[in-house]
1. With mean count of other Cβ atoms within 10 Å over residues 148-155 derived from the coordinates and found to be 21.4, which of P, Q does the value describe?
2. Identify the structure, out of P, Q, from whose coordinates Rg/Rh (Cα atoms, Kirkwood Rh) was calculated to give 1.09.
3. Relative contact order in percent (Cα under 8 Å, 6 or more apart) computed as 23: which structure among P, Q?
4. With helix-only ellipticity at 222 nm (-39500 (n - 2.57) for each DSSP H run of 4 or more, over all residues; to 500) coming out at -15500, pick the structure among P, Q it was computed from.
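What follows draws every value from the coordinates through simple rules; no lab data is involved. Computed from a predicted structure; not experimentally measured. Cβ atoms are built from the backbone, for glycine too; each structure is taken alone.
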Structure P
């Protein structure tokens with residue numbers, strides 16, 4: 001559980017800014033619904049692609065991003081739809097579910113973010129804009145599902161050693177610009193692990209085509225939307241503000257030589273080709289004092305053999321015993337499926353950002369000595385107790401935490417792409433009709 005940082009998608013950025021397009025869709029004639037791709041036992045149709053494409057086009061226009069060539073954008077969207085479908089299929093096969101109660105909580109948060117007082121008000125707003133609420137609801141369910149799947153299959157399995165952290169900090173200490181933050185955008189062309197020399201050259205050519213368009217004056221966001229394989233491609237490849245210790249070491253040197261607005265040459269990493277744009281620089285002041293929480297927990301994991309409801313019921317029985325006087329630590333030693341079980345579930349002192357947000361939020365809401373209700377994360381179901389809190393100077397620890405998170409972010413992206421490629425390699429995928 002410790003140091004597992006969730007990499008997540010933004011529901012609002014990806015879906016809410018686009019929902020008015022469905023009203024326009026409703027006014028258009030229904031296209032012929034040809035099957036474009038067979039993905040195992042499911043299919044992607046022309047109408048489904050057109051619907052997703054319309055959402056993305058609306059999103060890009062709202063962001064002010066010039067659209068890529070139609071054929072390029074269609075290919076990008078279709079490949080992403082295949083990836084989404086494979087993940088949804090795998091989640092179903094392995095017993096991962098998002099029940100209606102969890103879904104309603106997520107929808108309520110989205111409604112609040114859109115300044116709507118209730119879920120019913122949100123539904124009315126969607127329907128006024130011509131949006132099928134049930135369809136929107138299922139889109140959100142899929143979004144949560146794929147996020148939890150990535151947590152379970154990728155993020156939870158990453159192990160970062162102390163040697164990696166020390167080496168990272170040593171390398172960072174040699175770099176200039178430690179007191180500044182960098183706003184970055186990127187384009188990534190993924191290269192499969194077992195790709196032949198001929199295939200690698202094909203992927204490099206794709207990166208060179210993207211760079212040529214940039215050199216010719218094409219907007220970075222437009223080229224990223226058309227060429228990048230990264231999950232943020234449709235947001236223009238925007239990585240936001242990052243300190244130097246959150247940028248892969250192999251990229252730092254190239255960035256430090258660049259001025260705001262400049263684009264790098266093609267950079268090669270183990271997982272593909274990259275093009276970086278330095279958007280801006282600014283100075284930063286690293287916080288020295290933070291509030292830490294000393295907590296313990298009991299975890300019942302979900303898996304193919306232990307579905308959500310069974311895990312929840314097991315933990316509910318444990319909580320009932322604790323409520324009736326059973327010792328928390330003893331119950332953790334007996335039943336918790338986390339590595340902390342031998343220590344009675346003790347996680348030690350936790351800093352902000354050191355656990356996944358689904359765990360950290362409920363933990364932060366607890367008073368000292370208070371025990372939570374049942375809390376769900378991508379790892380399973382938790383029972384949390386806060387033992388102590390303190391404000392502490394964590395300069396050295398903070399540097400280590402930042403280093404760990406930076407390594408985790410980079411390795412998580414690589415590991416997720418590898419996992420997705422493996423999932424795809426095992427699948428039956430047949431293209432029936434050209435997407436354009």
Structure Q
């Protein structure tokens with residue numbers, strides 16, 4: 001797997017872990033967060049936990065004392081599996097979480113090899129887990145400023161990573177170019193131009209105020225619109241001088257100056273926006289759809305077909321939706337000892353035994369489909385791309401093709 005794909009996989013794995021961790025709550029201060037940066041020794045963390053275990057004996061509530069000490073013991077046991085925190089550090093989240101009807105369940109979640117280095121050592125007991133350092137790793141700071149305008153309306157926002165955010169849509173009160181009774185044509189024209197000037201000034205000031213606090217992360221300012229107004233605004237220095245320095249030489253013709261125009265601007269400027277992945281995602285999905293329409297397509301989709309193609313070494317590039325939330329689960333029936341494997345979503349109930357049809361089922365182990373197929377991709381030397389849900393093409397992959405597809409090295413038909 002390439003370095004970029006590996007980083008994307010680690011970011012997605014962290015994103016999935018944080019989705020679960022954010023929802024977890026404990027009774028009182030019973031959830032233990034332990035964050036160890038790469039420059040800290042595992043031995044030091046273990047010694048600290050042992051001291052905290054002794055201190056926890058002073059907790060007055062018997063139930064809280066038992067749960068906190070149990071969480072610390074579980075964390076110590078987890079640490080015994082590691083000699084070092086690794087190149088980026090390790091984070092351990094352990095404790096008894098509320099699962100409904102005043103019941104609790106012990107969880108032990110380890111985040112190893114995060115996408116960036118953990119910066120500081122952290123130990124905390126609380127009713128929620130401490131996630132700040134990990135949350136910050138998912139913030140994509142590189143962005144592009146987007147602005148569309150004509151004489152009747154304007155909109156502005158940013159594109160960051162794979163996401164487009166439209167901050168504001170403004171409309172003007174510029175009158176149409178027709179005569180009003182009793183007014184000279186020249187005076188009426190001056191009023192129109194004055195209103196246009198005020199609107200251009202208002203729109204560019206709003207946009208500049210929004211972008212300036214984040215200017216160091218903005219790679220470029222991209223301007224578009226349906227007519228000549230966009231070029232007039234740029235040439236006449238309506239923008240803040242610091243913003244002007246980052247305006248691209250090329251402006252883009254788009255059909256609208258509202259939210260639709262912003263999205264069209266991203267489409268038209270895709271080749272220009274090297275750091276933005278929207279255009280690359282769209283091209284990959286269009287390539288897949290075009291291949292699928294052929295008589296002997298070098299493409300396939302769905303869990304079963306993609307798994308088979310990976311096992312045959314036929315996959316050139318694997319496409320996985322970031323919205324895929326299913327796991328491959330190994331089950332055992334306590335009634336007849338039958339073992340089998342199923343794919344289930346997060347909220348789906350365990351099925352009855354496929355052999356004796358009884359419901360006394362236990363879960364032996366579970367692995368997310370994203371992790372499983374990432375590993376299969378690495379073994380078959382396939383490239384991998386994670387497709388967001390924020391584009392029409394990304395939504396189509398998740399809803400229409402089961403969240404995974406593949407471009408093949410050769411046709412399987």
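1. Numbers: P: 21.4; Q: 24.1.
Going label by label, the one that fits is P.
2. Details: P: 0.97; Q: 1.09.
Source structure for this number: Q.
3. Computing relative contact order in percent (Cα under 8 Å, 6 or more apart) on every structure in P, Q gives 23 only for P.
4. Numbers: P: -15500; Q: -11500.
The value was obtained from structure P.
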